[in-house]
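A.B. asks: There are structures below to look over.
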Structure I
Amino acid sequence: MTAVACQVVRWVADEPQPGLVEAHLTDADGHVWRFIDKEPIFCADAVGEWTRFPVAGAIRCRIIDYGTLSDGRQVVTIDTASPDGVDSDGVTIFRVAASAISGQ
């Protein structure tokens, strides 16, 4: 499954189980997007209130397009709505550095 790298930055709440965390995704333009969802959405290993944040995470996504910016950087347009329905204030389409993508 394709995923984009993110940083899990804090524990938000114990409920609903298994708990909520906040994750940040930095897009190709340097904008930081904030996500709050259940911790298994972002983390392969369990985290909790005891965790020393930030920790590396990933958001599963679908690739929409590949491109190159005017400065030569390779970028990928992704949709985080598929497969897990993850969004940042309703936004699910992001352009990120190609190096942030894994599992292609």
Structure II
Amino acid sequence: MGEEHRRAARISYPCEVECTGVGENPLNPRISDLSATGAFIDSMNAVPVGSKMGLKFALPTGSISVNAEVVHAMEHFGMGVRFLDLSDEERRFIEDVVSGAS
């Protein structure tokens, strides 16, 4: 089995996510895993590694809007993204969700 590269705790967090700035192919995305540093987005159409996109998704405390970079992509499965510009408050909101679900 491959070496684990994730440093932040993550949870299963299925939710709808709006992706912008990723071209013309509809992604029909859903977040499946969430951490304070990124997420895995399920989508049949992967976006190339290094691509940047805007994400908007809901947490129990409200909506999060953040820019993200694709760090891992698997065609027909989805992509791992790293959050680029979370505010301290948004990061705390995500950390609260992650720690409360474990």
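A.B. asks: Given a value of -4500 for helix-only ellipticity at 222 nm (-39500 (n - 2.57) for each DSSP H run of 4 or more, over all residues; to 500), calculated from one of I, II, which structure does it belong to?
C.D. replies: II
A.B. asks: On to the next question. Name the one structure among I, II that relative contact order in percent (Cα under 8 Å, 6 or more apart) of 25 was derived from.
C.D. replies: Value 25 for relative contact order in percent (Cα under 8 Å, 6 or more apart) corresponds to II out of I, II.
A.B. asks: If we compute distance in nm of label points 7 Å out along Cα→Cβ at positions 28 and 60 for structures I, II, which one ends up with the highest value?
C.D. replies: By distance in nm of label points 7 Å out along Cα→Cβ at positions 28 and 60, the leading structure of I, II is II.
A.B. asks: From which structure (I, II) was FRET efficiency 1/(1 + (r/R0)^6) of positions 52 and 68 (r between Cβ atoms, R0 = 25 Å, to 0.05) calculated, if the value obtained is 0.10?
C.D. replies: Label of the source structure: I.
Read-outs throughout are calculated quantities, based only on the coordinates presented, and are distinct from any laboratory measurement. In this text the structure is predicted, and so the values were computed from the model without any measurement. Cβ atoms are built from the backbone, for glycine too; each structure is taken alone.
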